[in-house]
Each structure stands twice: as structure tokens, then as C-alpha cells.
1. Hey, helix-only ellipticity at 222 nm (-39500 (n - 2.57) for each DSSP H run of 4 or more, over all residues; to 500) derived from one of 1, 2 reads -14000; which structure?
2. With distance in nm of label points 7 Å out along Cα→Cβ at positions 118 and 150 as the yardstick, tell me which of 1, 2 scores highest.
3. Given a value of 14, 31, 28, 16, 8, 3 for P(r) over Cα pairs in 10 Å bins from 0, in percent, for residues 22-93 alone, point me to the structure among 1, 2 it was derived from.
4. Could you tell me which structure in 1, 2 was used to calculate distance in nm of label points 7 Å out along Cα→Cβ at positions 126 and 158 as 1.4?
5. When P(r) over Cα pairs in 10 Å bins from 0, in percent is computed for each of 1, 2, which one produces 8, 28, 24, 18, 15, 7, 1?
6. Of the structures labelled 1, 2, which one yields 14 when relative contact order in percent (Cα under 8 Å, 6 or more apart) is computed from its coordinates?
7. Have a look at 1, 2 and say which one yields 0.80 for FRET efficiency 1/(1 + (r/R0)^6) of positions 102 and 190 (r between Cβ atoms, R0 = 25 Å, to 0.05), as calculated.
8. Comparing mean count of other Cβ atoms within 10 Å over residues 6-13 across structures 1, 2, which is largest?
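Just so you know, all these numbers are worked out from the coordinates, no wet-lab data involved. Since we're looking at a predicted model, the values are computed, not measured. Cβ atoms are built from the backbone, for glycine too; each structure is taken alone.
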Structure 1
Amino acid sequence: MFSDKSVKIFDMNKNLIGKGYLLSLSPEVIMVKGTNLPVLNSSKEIIIEIYNELKGISQYLCHVNIATVNQLNALITRKKPAFERRSSLKVRADLSFYVESICRNDENVTKDFPNMKINLLNLSIGGMLISSNYELFINDVISFYFHYKNSLSILLKAQVIRIDKTYDNSTKQLSIVNYGCMFEQMPDFYEDMITKYLYIRQLQIYKD
């Protein structure tokens, strides 16, 4: 039984030539399982990227050892540092939440924003880009319960630090307003939950 770690195979020009799943990984050899893997000549140089829930995406330079449509074995010649780690990973999000409270100029003004809802457009450990059914101002602080499938709910607070406005090319009128927000300091447990969602979501996007 192979793991659920996704693998992508590229040629040296970074063209995608195959997808599969990690069968095994040692310091010397990567074994990939699949149903339609590229049949490559022995010793051909390739790049293999492995999705890892804890480390992000790891990239290896390899020489092909054995290649069939069902399995590819490659000898590792060099491993590049993992990229999109926890501290910098930012992914497109697909979550929406009702806001529990909003503070403006250090005053709780929640009662003025009934049924306020935000849509997460992208998310990272440090913050998020959102849209909202109400106008927000710089330095507004919002709180909401963050959760995803089978997770606990955690109360997050975020401050609006940026307003992104998009104007229609034809009419020159304002068409889209998004808000860049920075999270207040949170416990490690909260960060762990967000990190897990980020990698689950990244895997969904990565498989597309």
C-alpha cells in the first residue's frame, strides 16, 4: 500500500510529464507508483516534487533507474530545500464565516453590522485576504470562529492592514474591494490547526 503523498514529475525544462503517489523514499532512491507514469530512458535527468503535509513541497533532482507506466524508480542526485513551509505558506481558501465582533477606533460596533460575513480568499499563518458584505476600514479588528471539516472551532482576531481596490477597465468604476488582514498573536494549537487546513487545501489545489 503506497502513501497518499502526491508526486509530480518534471523534465529538466520544468515541463510536467507525469503524476503519481510516493511508494517509498530513502536518502538515495525515490519510488513512485501510478497508472500512467512516463516511460523514460535509464539515466534520464528529471525533477521530482513530493507533497508533504509537514514540510510542504520537497524537490529532488534525479536520474531515472527504472520507469514503467506503473512505477518509476529514480536515484536522487540532489535535494533542494523544501519550499512553501509553514511560516510562509499561503493558499487560496474556500471558507466563509460570520463575524462575531468588530471593533473600530477601540469601540465595539458589532451591533451596527448585523449578519456580517467574510469570505476567505487566501490564508496563511500570519493573516488572510478577505471580502466582506460590509465596508471595512484600516485598523478595524474583527473576530470570527475558524473551522473546517471535522475540526474544532477556534476564535481568531484579525486587524485590517490593507485595502485592495479593483476598478472596471471600461467604466473605471470600483468593482471589487478586498481586505488584507493580519492575525493577532495566537496559541501554537491554533497555528497547528490553520497549518493543517493550509496543507489540506494545498493538496486539493495541487492535485488539480
Structure 2
Amino acid sequence: MSSLSAKPNLKEINAYKKKINWGDVPAMYHMFSSSLGNLDGILTHGFDSAYKQILNPNTWNLALLDGCKKPDGSFHVEQKPQISLRHEYNEMGYELHCYPAVDGEVVSQGMLEKGHTPFIHWQPEKMQMLFRINSIIAFSIYCFKNGDEADFALLKFAHYKVEELITILSESFQIIAVKGYNIAEFYQEIAKRNGDVLAQES
């Protein structure tokens, strides 16, 4: 049975999972994979998202950034908008949160008007959470206890995809901080804690 390539895409991982499980894919795997499918196409899907919204220069406060919109429709800014990012984990799963910053200081989370933030309007309830990956805590524990090669490849894919999306943000923004555990670090913490529990039980 052939193994996966060094850095497989989502389609390859899902096909491999079906192959090694004789077509029987657990519901937890399917849920996590479907969530990653949405994330994989976040820039190409037709529907809007907070991630796509903040990347749109039409939402930026050009006056604050010494920027302008050129006659051809393109944008130029002397200063990249500043943001801070945070990896968040909760009962829903994993979320990447974004906070605007001015002169290296994260600004208030309240409604902010033009002139006080790199964005024309900042609405935390609509813009702070850039995207979510569902069920990552349960899937990470499942991987630690029962994971096969495809399960671990899917978790690694999630990590690499989030890092790729942060890299894309760094091309347009000055990211002053990225706080919290990334997905790889989060899994290591899950493995450590569950490993300690198993050691105590044995």
C-alpha cells in the first residue's frame, strides 16, 4: 500500500483515508475534513468572509496609511496596516482572531470610526474572527489515541493551511504579534496532557 507524499493536498489525504479504511470514514474525520475544505477555498469561494474582507483595500483607512487608490483601480499605501493575530481554541474548534493596531498598540475592540484604526470601520463581532476550523480539539484527542497516517496528515494539513493564510496576510499587513498556540503546538500540548493521564492510569 503506497503511503502519502511529503506534503499532500486535502483531496489526496481524503482518498488515502478511504483506501486504508476500505471506504469507511469515521464521522469525526469527515466533519474535520469538511471544515478544512471550506478553509482550503477561503480565497476562492464566492461567499464573503472576514478574512477576505480585511484583505480588501477598500476597507482600509487610506488616510491613516498614507495611501491612495490609483486611476487603474489598484491601491498604494506607504504604511502597511498593522494587525495582531491570536490562535483561539474553544468548544467550537480553532479560530484565528485579528485585532487592528496603531503604532504597535492594539486598539479597543469597540466600534471604531475612520481615523482611529487601519480600517474605515472595525466591527469586532463581524471582523475579529477571520475563520474557524470545527472540532479540532476532539479530532486532536482522537488522533493521539487512535490516529492513523491519514488522520495525522489531515491535522498537519490544518497546521500548514493556517500558516499559509497567515503568510498571505503578512504580504498586505504588518503583523506585530501572533499569540497563542499554533495547531502543531496545540497538538503537542494535547499529547503531553493525555500522555501524562495515561501514565498515571497505568
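1. Working: 1: -3500; 2: -14000.
Structure of origin is 2.
2. 2
3. 2
4. Numbers: 1: 1.4; 2: 2.9.
Of the structures listed, the value fits 1.
5. Values: 1: 8, 28, 24, 18, 15, 7, 1; 2: 8, 30, 29, 19, 10, 3, 0, 0.
Matching structure: 1.
6. Here the read-out was taken from 1.
7. 1
8. Values: 1: 16.8; 2: 14.0.
Top value of mean count of other Cβ atoms within 10 Å over residues 6-13 goes to structure 1.
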